[in-house]
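Peer 1: Structures are listed in the sections that come next.
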Structure 1
């Protein structure tokens, strides 16, 4: 169902983005990657509006339309203890402003049945210390998803995915790292890529505006002191 479709993937040269791009390619799609890391299609910083415009123009010049836009790229710039004004806003430009602008640039270029997938994070609902730049961006793209779904209704479906712990090197963990997850293991990029392709398929044609958390059940696990060996250690 993806043969000769056109998929745009930001941050597609490594990690989750590369897995998504590779799965689209295996399914027969043409994939247009943008990443700061050198790659076979377009190298550039999505924090810059001029770069986004040039990327859009190249994709449309090459293919005339798109079918799928996957806003995956993100960079953590730290948090309240070490993140400057400039760094915080840089994180937001990558994680929220670029997905917004790419959606705006491509919104009239989608074929029928088009889909936008935003990669958020389980950080959109929970946090570790000193992660404000990343967490704010992921919360922003989660909210942006349902706003775009309403604005672009009838034109393109828009959904987001919130990954939990995803090991981009496909490391297989054992012991507490694995078994703390109700699913019994740490995630890998294919767990996310498989959901991206499902949400882009006709099988998901009645799904829009949703944020699907893929975290092995961790955000559903209530943890108390001394429960199953969990202990709170005061600083």
Structure 2
């Protein structure tokens, strides 16, 4: 990828203070982009809870006070994960607000200011297609943003390309795993934030100009691996 591909591009990253979001923000910065981060964690970025409408409006106003266009929006902020046994109505609503409503409204706020060739990337999860017990709030939010992706891609035809990425197990501390944690995965290892950032950069580049409405799962092949009791040493224990 040419080093000037993102020079002076205006990039929005939600949940960009740590983990995958920080990695994505840093990669864009290293390529000359102007990056605006919003996160509830304290720092030099815009600090705020994106579940609140007024916070999103204030953030958008700040960006637009300095720029008349936005090139890239990365909806990455992490929703709450709680299961049906413990998750309250309010907590479930909060997870959906962070994971689905905020991405929708943030895009809506910036639509009049999207640059030619704009790109929107929604970070979903491999949990949008598979689950562990007691993960309903997170899974519902991630399934919602995956579906929101193709709806926005159609609605924003001619204005922006919209795609989503569904990470699997991503260790944000870049831990190197050995044994079953690694070998259970067809790729032979656990993922790290750069695995996601590389795809984000590709999807936001002109090389991906014919890709929109897609959900790309980056999970080391885990969701493609069939698991049956007694097969390949797998055992169900309850």
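Where a number appears in this text, it was derived from the coordinates with a stated rule and is not lab data. This one's a predicted model, so the numbers in the text were calculated from it and none came from an experiment. Cβ atoms are built from the backbone, for glycine too; each structure is taken alone.
Peer 1: By the measure mean count of other Cβ atoms within 10 Å over residues 67-74, tell me the structure among 1, 2 with the highest figure.
Peer 2: 1
Peer 1: From 1, 2, which structure was Cα extents along the principal axes in Å = 59, 41, 34 calculated on?
Peer 2: Computing Cα extents along the principal axes in Å on every structure in 1, 2 gives 59, 41, 34 only for 1.
Peer 1: Of the structures labelled 1, 2, one was used to calculate distance in nm of label points 7 Å out along Cα→Cβ at positions 35 and 51, giving 1.4. Name it.
Peer 2: Only structure 1 yields this read-out.
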